[in-house]
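The following blocks contain the structures, represented as structure tokens.
Read-outs throughout are calculated quantities, based only on the coordinates presented, and are distinct from any laboratory measurement. Values in this document were obtained by computation on a predicted structure and should not be read as measured data. Cβ atoms are built from the backbone, for glycine too; each structure is taken alone.
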Structure I
Amino acid sequence: MRYLGYIKGPADLKRLKVEELNELAEEIRERIIEVVSKNGGHLASSLGATDLIIALHYVYNSPVDKIIFDTGHQAYAHKILTGRNEKFDTLRTMGGISGFLKRNESEHDIFGAGHASTALSAACGVAAARDILKEKYKVVCVVADGAMTGGMSWEAMQNIGHLGQDMLVVLNDNQMFISNRVGQFGKILAKLLTLGTIKNAGEKLEVFLNRFQFWGKNILKVAKRAKVILFPGMIFEEMGFSYFGPIDGHNIKEMVEVLGYLKDLKGPVLLHVVTKKGKGYEHAEEKPINFHGTAQFDIESGEVIKISGNKEIPTFTKTFSDSLVEIAKKDPKVVAITAAMPEGTGLDAFRDKYPYRYYDVGIAEEHALTFAAGLATQGFKPVVAIYSSFMQRAFDQVMHDICLQKLPVVICMDRAGIVGEDGPTHHGVFDIGLFRMLPEMTIMAPSDEYELKNCLYTAIKMQKPVAIRYPRGKGFGVSMGEFKEFENTKAVKLKEGKDAYILATGNRTIPALKAAQKLENDGLQVGVYYFRFVKPLDEEAVREASKTKIITVEDNSLACGFSSAVLESLSDMNIKTEAKRLGIGDYFVEQGTPQELYQKTGIDEEGIYNQIKKYLKAR
């Protein structure tokens with residue numbers, strides 16, 4: 001019998017016998033693999049958390065009880081069990097369901113999240129609201145071990161412990177983060193998994209359990225039967241939590257039994273659950289890093305399905321990676337830092353080549369930037385590679401620790417602009433506005449992969465705070481030459497104009513140039529300036545372009561972005577001219593392929609062409 005077709009919500013799940021849940025778990029994994037193989041997504045983490053999520057929904061009463069997840073990497077089974085199985089085929093597609101938790105998508109998504117280390121703080125707030133209102137529901141927070149490397153998680157932990165809130169924190173320990181586990185916390189968890197033969201562990205277990213009242217229930221018997229190993233005095237207990245575990249996160253029957261009794265405990269409780277990333281799919285189990293976030297793949301072979309096109313064109317990430325390795329070969333002062341994303345940022349190549357100059361700090365962007373600043377004070381040249389949307393978390397460190405002290409840290413913001421299927425939590429469309437305001441900061445936005453290579457080379461030589469923003473995906477197939485240092489911050493005139501000038505930056509430069517060339521067929525002579533430097537802005541180029549109409553084009557929010565810089569410059573020079581701005585409006589861009597989203601926002605080649613034609617013909 002197939003069970004999944006009958007599950008329309010958690011209430012249906014509870015009608016099953018515990019013995020039937022294992023078969024349901026297999027069905028859910030099959031469903032996840034089927035959809036992610038077509039749509040791409042975060043596979044390994046969700047497969048690993050499937051059994052745990054089934055047990056949680058079986059014991060707790062969502063949405064009355066509040067189950068809060070840290071990010072959405074592990075939550076696909078949660079979506080399927082909460083009424084979204086029929087729509088699961090639309091995962092991460094335009095107009096479909098999100099790959100992350102989203103409050104307006106389901107009443108079961110208590111707190112939206114696409115970035116790590118937020119769940120404990122959110123759960124603390126939910127529990128505080130419950131207590132103020134004197135309500136009785138349970139609060140459960142499911143936190144992956146990688147999220148515990150973020151400082152915000154520990155800030156929340158100490159506050160939860162201080163408040164003594166009734167809450168269950170489930171630590172989903174898959175012995176990995178996004179990549180291989182790093183840092184001291186990973187070592188602590190590893191020790192917990194090897195302390196099963198600790199002397200007198202049984203006696204310590206009994207003494208600790210006797211400290212609690214269970215309303216007559218024999219929790220000691222249950223705990224022993226479930227093979228729960230308890231280690232009092234660990235870091236969690238010192239922070240005010242009752243620590244239980246580690247237990248097997250793939251033994252649904254044991255988890256249901258233990259969760260049923262922990263549900264009645266008072267105060268903060270932490271249950272340490274050990275899972276296997278990629279569980280149930282051989283290829284994901286063998287290569288969990290590859291299947292953390294994957295593109296479309298063949299289920300049988302596990303191989304990523306290659307998209308047709310020129311396979312020789314490198315991605316921007318690969319260009320950055322190769323360029324940095326080459327630069328570091330000649331400069332021993334260059335060091336590289338990432339926040340748990342060596343493969344995603346391309347720093348895995350640097351790590352393998354120069355392991356003693358490479359640092360993965362875990363999911364701790366704030367620390368990464370100040371750590372880099374410390375290195376810079378001692379004459380090193382730190383290059384910090386972090387996704388644009390994750391760099392938002394380290395604004396104060398960039399301002400206070402880098403720019404204020406004029407330290408030569410190069411910040412490389414991968415996934416700048418529209419990212420695609422991961423949606424609004426991951427689009428990097430706010431970085432120009434965030435960092436343009438900071439004194440001493442230089443911002444570069446290369447138009448293509450060769451420009452990125454030279455921007456990186458130039459930035460390291462500048463010996464000052466520099467941010468380089470570049471997009472996800474393949475470059476434009478331009479010729480790659482030797483390194484070239486940019487001697488000034490001037491804009492580059494790519495095409496002469498008479499009727500108007502496009503002022504473009506970043507990866508919208510080439511589409512803008514093609515649109516301008518196409519406008520020639522309509523009798524419109526539109527020039528193009530390429531601003532590889534967003535800051536400092538080339539005011540002379542702006543002045544020259546202002547002799548006719550101006551159109552700005554950027555892959556960023558218009559509010560405070562490149563176009564704002566141009567308008568501010570015109571105002572400062574007391575120049576009045578007509579201007580039209582093309583970019584991201586005052587809204588969050590939803591999910592979809594980059595091509596779909598560029599088209600929808602009107603900043604693909606055709607959109608730029610049509611908007612400019614309409615604008616100029618109307619004048």
Structure II
Amino acid sequence: MANTPLLDQVRIPEDLRKLEPAQLPQLAAELRQETIDAVSVTGGHLGAGLGVIELTVALHYIFDTPRDRLIWDVGHQAYPHKILTGRRDRIRTLRQPGGLSGFTRRSESEYDPFGAAHSSTSISAALGMAVARDLDGKKNNVVAVIGDGAMSAGMAYEAMNNAGAMNSRLIVVLNDNDMSIAPPVGAMSAYLARLISGKAYRSLREIGKHLLHKLPRFFEDSAAKAEEFARGFWTGGTLFEEMGFFYVGPIDGHNLDHLLPILKNVRDSETGPILVHVVTQKGKGYPPAETSADKYHGVVKFDVATGAQTKSKSHAPVYTKVFAESLVKEARKDDKIVAITGAMPSGTGLDLFEAEFPDRMFDVGIAEQHAVTFAAGLATEGFKPFAAIYSTFLQRAYDQVVHDVAIQSLPVRFAIDRAGLVGADGATHAGSFDVAYLGCLPNFVVMAAADEAELVHMVATAASINDRPSAFRYPRGEGTGVAMPEEGKPLEIGKGRIVREGSKVALLSFGARLQECLTAADELAGFGLSTTVADARFAKPLDTDLVLRLAREHEVLVTIEEGSVGGFGSYVLQTLADNGVLDSGLKVRTMVLPDVFIEQDSPVAQYATAGLDARGIVTKVFEALGKDLTAETVKLA
């Protein structure tokens with residue numbers, strides 16, 4: 001019966017391949033609805049997945065996954081893929097504690113041959129798999145699906161250049177999901193794509209090549225140029241051809257009658273590499289997503305009927321917005337301030353900056369390496385660039401930070417969003433390492449905001465630093481609700497502050513754990529332990545006077561930070577060692593993120609797991625004192 005649900009019959013792709021092609025549009029419609037329903041419960045990335053529903057069905061129908069390797073770039077697109085590959089029964093655990101990852105993950109399924117949560121890795125990984133296949137004498141296909149946004153990253157072109165030079169048998173599907181490359185597609189382009197991807201055309205092409213080899217070089221070169229011009233005129237893709245790829249497309253990524261025969265043709269091809277250009281619509285099939293400015297790229301829980309997203313009940317401002325609004329205020333006073341983002345204008349809040357200063361905001365695409373050196377170039381000419389990049393994405397541009405910024409002491413300002421643990425996005429997006437990898441660089445200023453008011457001042461501080469690079473980090477999500485200043489005031493470089501005075505225990509916080517330190521201090525007071533709480537503000541230059549004072553005047557000194565070992569706590573220990581304080585009997589402990597990748601959960605739960613909440617801090621103080629917290633609690637009771 002036509003109305004019998006088909007998705008219930010498909011647990012894995014092998015089941016999908018038992019269906020008739022005429023049944024696939026119905027399956028796609030059911031898969032689209034299942035994806036919408038699931039993400040409405042969990043939140044996550046919706047628009048990209050809705051755009052590849054038909055493509056996902058076609059790929060699993062034509063290719064013999066998991067024997068054929070299917071690599072999804074980034075992973076935002078992969079929710080429908082997860083539903084079709086044995087994970088439908090867990091799809092409503094997406095991004096939840098102990099649930100499915102929001103990205104592809106090797107440990108989760110044999111259908112995920114490569115984990116991906118950062119952009120533009122798929123072609124490189126696929127090429128590695130294709131070469132491994134050839135070395136092993138195997139015959140399986142390797143397919144990479146990359147979005148056109150990811151094609152703005154140099155890594156994708158490096159991989160394509162390598163693949164073209166090696167002539168590896170590899171299939172790349174370019175998911176062009178916002179019409180940034182292709183003109184409107186229709187029956188003629190689909191027909192031409194089928195024609196040139198078919199065996200008859202390719203066989204004729206090979207025969208022609210063999211014949212031309214027997215003619216003088218002039219005729220061979222002229223014929224090759226003529227064919228390239230003709231194919232480029234009708235289909236586009238000359239750039240990809242120049243890189244050694246056989247280009248097919250553009251084709252309608254929502255039309256299964258177009259997708260199936262073309263994918264079958266490229267599957268059966270013995271030449272390589274091939275690029276299939278597929279045009280899709282982000283958010284396809286769900287009106288609220290289709291009409292949204294960001295096509296529902298990332299959403300919280302929402303009502304399926306209306307598309308209304310669940311709003312937070314908190315009234316505290318979001319750190320990202322605080323940064324953006326503070327930067328706008330600074331830019332009104334200084335026309336040399338410019339802002340740079342890597343394809344994240346709304347994620348970094350710089351869409352607010354762009355609205356007021358469109359000529360001073362630069363979105364360079366998914367190209368963090370370029371973003372950093374571009375900022376360095378601006379700095380050489382007297383401008384004040386603020387490069388707003390997530391901590392986890394800045395990792396991709398570390399050499400540029402060192403070579404192009406730090407060594408030349410150029411005043412690039414790094415606004416490091418998503419510092420620390422980030423919740424449902426998990427380890428791939430956690431900002432764990434930036435203090436360690438920036439703090440070791442000579443002449444760098446490294447700050448961390450304890451709350452949203454401090455962030456306002458740190459934006460002003462960065463704007464005032466004109467002789468060296470600087471960075472200020474701040475977490476994802478909402479602030480603490482502290483009173484906000486009217487405008488930012490530059491802080492004294494390398495100076496922290498005492499927030500609460502005590503006598504026995506000193507808690508020295510770097511970053512947004514300050515509130516947990518204050519809570520811990522209250523709890524310690526209940527045990528008769530008078531506690532000082534200090535906000536370091538700077539990891540570099542470190543406030544050595546503050547550190548040494550805390551060491552002299554307290555029995556216990558504990559540092560707390562939202563980062564890995566090798567960061568702020570390590571700098572404090574170095575200072576204490578250099579000044580002979582470690583020999584004085586001081587009980588010093590450093591609290592950092594544990595040496596593991598922490599799984600997805602709520603940030604509160606993640607920090608509890610890491611031991612960086614108030615209870616963890618109290619426990620660490622008791623350990624330093626050689627006391628049992630449980631026993632002391634019983635005594636107090």
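Data table
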| read-out | value |
| --- | --- |
| Value 18.4, calculated as mean count of other Cβ atoms within 10 Å over residues 137-144, assigned to which of I, II | II |
| Top of I, II by distance in nm of label points 7 Å out along Cα→Cβ at positions 409 and 569, largest first | II |
